[in-house]
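Input: structures, listed below.
Taken together, the values in this text are just the output of simple stated rules run on the coordinates, not laboratory data. Note that the structure is predicted; figures quoted are calculated from it, not measured. Cβ atoms are built from the backbone, for glycine too; each structure is taken alone.
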Structure I
Amino acid sequence: MGNTLIEKIIMRNIGADKVAPGQIVTVNVDRVMIHDIFIPFVAEKFKEMGFTKIWDPDKVVLIYDHLVPASAVEDIRHFKIGDAFVKEYGLTHVHRNDGICHQLMPEMGYAQPGNIVFGTDSHTITYGGVGCFSSGIGYTEMAAILGTGEMWIRVPETIKIVVNGELPANVTSKDVILRLIGDLRADGATYKALEFHGSAFENMSVASRLTISNMSVEAGAKAAIFAPDTKTAEFSGVPLEDIDWIYGDEDANYCRVMEYDASDFEPVVACPSQVDSIKSVAEVAGTKLDQVFIGSCTNGRLEDLAIAAKILEGKKVADFVKLIVTPASRQIYRDAIKAGYMKTLVEAGAIVTQPGCGLCCGRAGGILSDGERVLATNNRNFLGRMGTNKVEIYLGSPASAAASAITGEITVPEL
C-alpha cells in the first residue's frame, strides 16, 4: 500500500516509515504566519503560557493585511501590540501593507513545497497550491508553536480529485473549485485532505492552483494540495529534483475518488448565502447588481487582473454599478501597472484600492448596505460578510465578474 501526498510530507517531517489516517503525531513546524487581527491574542496567550522566547524568530511571519488602512480606532491597538511583539522577540519577517497574507506567503517563498506551515487564518490552506501542507489554527495553538516549534495533528484521510481534459475557454479555476464545493457540500471534506490529479490541473498555472487550494476549506478541508512540477519549482525557486518526492502513490489509500471530464465544467456562481449553493451563471443571468468586486486571496492575482482587463478593454462599467479591484499584493499591483492592466481597468471605470483584505472581510473598501447585491471573486458569501446581513453576495470568477460589471447584471463571460 502506497501513501497519499499529505502522508508523505508528514512522514518525512517526523522521520517515520509509515503513518495512517487518524493517527496523532507531533510535527516540526517549518513556518508560521500571524496576521494583524490575531496578534494581540497570540501575544497575550504566549505570555500567559510562560514562554520567554520564540523557538525560531526567523520562522515567524507577521503580516498586517486585514486592518490596513485602519477603518476603526480599535485597529490601532492591534498595530501597537504587533509592533511591540516584533521588538521584544526579534521577529525578522514583518510586512506592513505589502499585501494579503495568503498571497505573500507563497509569493515571497515563506511557504515552500514539502513544508508544514500553520497560520492564524482558515485560508492558510492556500499554500497547498505549491505542494505545502498548510492549515489554519487558533491563537492558542499558535502561541504554543511559537514557544515549542511543534504542533500535534491528526493525520487526515485524503479525497482524490481527478479532472482530465481541457476546460472550456470561459471556465477558470474558480469555476472548478466552486463546482467541487457544490458536489462535496460545505462539510464533505471536514478534516480531510484534498489531492488534485489530472491533466486539467497539470495545465493550470500556480496562481490557478492557489485559487483551488484557497477555497477548499469551504468544504471543510484540513489541507488541499497539488504535487509540485516544473511550474511549482520555478515559482518557489527550488530545484525540481529536491521536491520530486512530493506526490501521491497510485495505490495509496484514498477514502474517496472523484473523477470529472473537464469539458463538462461551465461558469458557475455560489448564491447567497452559502458557498456550496452552486448554480450555473446561465441560470442566474440577468440578476441585477449594485457592485462587483475583483480581488482577495482567492482571485486578486495577476492572471485574474489580466482576464478582467481583457474583457473590460474598450468597455465601460454599467451606470450605477461600482467595480472595485484590489490586487492581492504590492508586487502584483506593480506588475499589473507595467502590463497595462490597471490602465485598462481604470479607464473602464474601476475603483482600485491598495492591496489588502479590506472588502472581503467586510472591513473597508466598499462595504455594502441593506438590499444591495454584489458579485465578488472572494471566498465567502456568508450573511454580514461584506456589509450588513441583508446584503446578497454571489461568488464567481474574475471573468464572470468583469462581464457582469459591463452589463450591470450577472452575465455569462465570453473569452
Structure II
Amino acid sequence: MSLLPVADALERLLSAAKPTQRTEKVSLHEADGRVLAEDVAALLTQPPFDNSAMDGYAVRHADIAGLGSILKVVGTSAAGHAFDGTAGPGEAVRIFTGAPLPAFADTVLLQEDAEKLDGDRIRTTFLTPKGRHIRPRGQDFAEGDVLLRAGDVLDAGRLTVAAAMNHAELAVYARPRIAVLATGDELVTPGTPPGVSQIIASNTYGVSAIARASGAEIIDLGIVGDDKQTILEAVQKALALDIDVLVTLGGASVGDFDLVQPALGEAGMELDFWRIAMRPGKPLMVGRLGDVRIVGLPGNPVSSLVCSLLFLEPLVRCLAHLPAKNRVHKAIATVPVKENDHRQDYIRARITRGPDGLLRVTPFDKQDSSMMRIFAESEGLLIRPPNAPAIEAGAACDVLLMRQPSP
C-alpha cells in the first residue's frame, strides 16, 4: 500500500465521520463549550418591568420642564424593592439602577442633574428630555423569543442569555466517547519503577488531552502487552462501552510484535487506510469496526501527538458538532531550511510574534521523533510540503500552532 498524502488522509477520515446524535440535559455550569441540540426560547420577558438605567429620580417630565424646577422626594425604588406608594404632581421618587419605575413616572432625572435641598427636596440643574434613562419592559427580549439555535456553541455570552431566559438546564449533544488503549510489553504507567527493558507510557496523557480539549469524553483502557489475544479482548471490552472512537497507541506497524492491526482485523475491522506520507507519524492506521471509528496512532510519543493534532482533533470536533479549528498560519523562517523529500514534514520549532504582528519560526536543530522535551518546548510545527525546495531566512512558510506564541 503506497503512502497516502496528509490532505487525502484527512479528507477520507472526515468524509466518513458522522456527528453524534446522542443528546443530554446539562446544567448551565456544565454547559460551557457544549453544542446546543435544540433551539432555546425565552421563558419570560426581559426586563420584566420598566426600570431605571441610571441612579437618579423618577419624575413626571411635566414637573421638570423648566430649569430649576423643585420637587419633593417622597420615597425610594431600589433593585428588588419597588416603590409601592403614590406620588402626586411636583413629587419625585429616588431610584437606583435596575429598580422598577413607579407607575406615575415617565422620565429619570440623573442624580448629578439635581441639587439636594433641605426638606427632602431637589432642584433640577439640567433639562432632561422626556423618557430619558428608562429601560422599557421587553427591551431585551420577550417571552417565547428564540435567542439560541441548535448548533450554537455555548460560551459566556450565550450561557448568560440562557440564564436570563430562566433556563437552568440545556439540551446539548453528548460528548463523543473516545477509548484510548496503549499497547506494548515495554510500557509501565507513570509512577512505576521501570524494569531494565521498560519505559514509561506517556502517549496516553498527551493524546487524551488533545481529544478532551476537542470535546471528547475519554475512557482510558490502560496498557496491554504484545499479545494478539490480549489485545483482542481489550478491543472487545472497548466496543461494549458504547464508544465512538477507539484510539490505539503503538503496534500498528509491520514488525513481529506489531499486533494491533492483526487483532483488529480478527475483530472485524474494515481497514480504510494505513501509512501516511508524513514525518513523524507515517504508520497511522484508520478503519472501522461497525459504527466505531478506529484510529491507530504510532507508539512513538512525538509521532502520536503530531498525528493527534492533524487527525484526531479534527475527527473529535466533527463528531462533537464543533467547527474545525484552524491551527495553520503564515510565518517567516528565521534561518535557512533544507529541501524536503517525498513526505510532508512537521518540524518542532520555537515560534514568536514580532512587533509587526508576524509570526517567526525557528526550528530546533535536533528533530529525532523520540525527543519529547523539544516538543514540550515548541510553540508549533514548521510544515514542509513534500519535495519542497530549500528556503532562505526571511522566506514565507506555514506553521501549525500548538500554543500562542510569546512576543
Structure III
Amino acid sequence: MNALRKYKRITVKIGSALLVDRATGLKREWLASLVDDVAALNAAGTEVLVVSSGAIALGRTILGLGRRALKLEESQAAAAVGQIALASAWSEELNRAGLKSGQILLTLGDTEERRRYLNARATIGTLLKMRAVPIINENDTVATTEIRYGDNDRLAARVATMMGGDLLVLLSDIDGLYTAPPQIDPDAKFLPMVERITPEIEAMAGAAASELSRGGMRTKLDAGKIATTAGTAMIITSGARQNPLSAIERGERFTLFKPSRAPVKGYKTWIAGQLEPAGRLTVDAGAVRALMSGKSLLPAGVKLVSGHFSRGDTVAVLSPEGREIARGLVAYDAADAIRIAGLKTDEIETVLGHQARSAMVHRDDLVVSGTHEVSEDEAARVKG
C-alpha cells in the first residue's frame, strides 16, 4: 500500500455495479476486502473518506423492482430502503475492522451554497478528527433531476477538494483511461498518466459502461478537472477485483491524473468546483489576455450575456471561440449585466442611474485557467 500511504487524505468513490449484484444484492465479500484496505491505510495514518454509490440499486433489489425504468418516486423510495441497508453494511464491516463510521447524505445545494458547504466540511472534518470513516452519498430520497449531481464521480471530487484531500480514487468497472472506449475500439490505447485534462483528453470519453452506473468516463473527467484544479491527484482504476486499493500497490493497471502545478486554494476551491454556472459571459480577446494576466473582468470586455443569475452567483467566462476559460462570482444581476456589457467604466453609472462596481467579476472572486484550462494553442491564438 506504499503507493497510497504517501497521501495523507484519500477519497475513494465506489460505483454501484461494484457493490451491488442485480440478482443477489450487496456483494458482501467484496465490501469486506475493500474495508480491509481502508483499515490498512488508516493504521498507516492515512485518512480515508468513502463516497459510496449503490443505495438505489440495493433498494430496488430488496424491493424486487427488477430492471425496469423507475419513476422518480420509486427511485426515491428505493434509495430510502437502500440507504439503510447500505449504511448498516458499511457500519458492520468497518466495526469488524476496528473502525467507526458515520453517514453523510448530501444534496447539490450542500456543496454549491457557501454556508452549507462550510457546514458539510465542518461535520466531515469532525468525523475524521474522531477517527471515524465518513460514508458519503447523494441524498437520492429527496434529490430531483434539477437539483442533483446525477453521478457520484463529481460528488466525490467535490468532497475531496472540500476536505483538502490529496488523492481521489475512482473505483470503476474500467481500469483507467483509454484513447477511445475499449469496448468499442479494440485498438484503443491505455494511458497510464495524464498531465492535464485537455480538450483532446475529453474527446476520448465514452458513455456509461454499465446499466447500474449513471456515470461514465465523461463524468470521471469532469471529476478530474474539479480535483486536479484544487491540487488533488486522481486515479481511475478497476474495482472489480478483491482488495482493489491494495491492487494499486500490486501494480495492477490504473491511470493517474496529476494535480495542477498551480492549484487554487481556500475560497477559490469552492468557486472552481461549482458544477453548473448560473450564467455565461462571452468575452473578447482583450479580456482573455487581461484575465490570463490576473486582472478582473470589466464590462467593456463582455460581448454576450446569457442565463438568469443574480449578483453573487457563479458564472462561466467563455473565450470568443466559446471555450470556458474561467469561473467567478458575478457582481451584477443578469438584467444589469446585459445593459452594461461592452461599456467603459465611466459609462456604467449613466446607464444604470447609480454608482456601481467597476468589475463585472473581480479577480478576487475569479478562477482562471483552473477547472477549465486554456490550451497552449488557444492561448497562442488569443495572444496573437
Parent structure of the calculated result -9000, given that helix-only ellipticity at 222 nm (-39500 (n - 2.57) for each DSSP H run of 4 or more, over all residues; to 500) is the read-out and I, II, III the choices: I
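Just checking, which of I, II, III has the largest value of distance in nm of label points 7 Å out along Cα→Cβ at positions 89 and 361?
Working: I: 1.8; II: 7.9; III: 4.1.
With respect to distance in nm of label points 7 Å out along Cα→Cβ at positions 89 and 361, the highest-scoring structure among I, II, III is II.
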Mean count of other Cβ atoms within 10 Å over residues 153-160 derived as 21.0 - corresponding label from I, II, III: I
Say we calculate mean count of other Cβ atoms within 10 Å over residues 193-200 for every structure; which of I, II, III gives the highest result? I
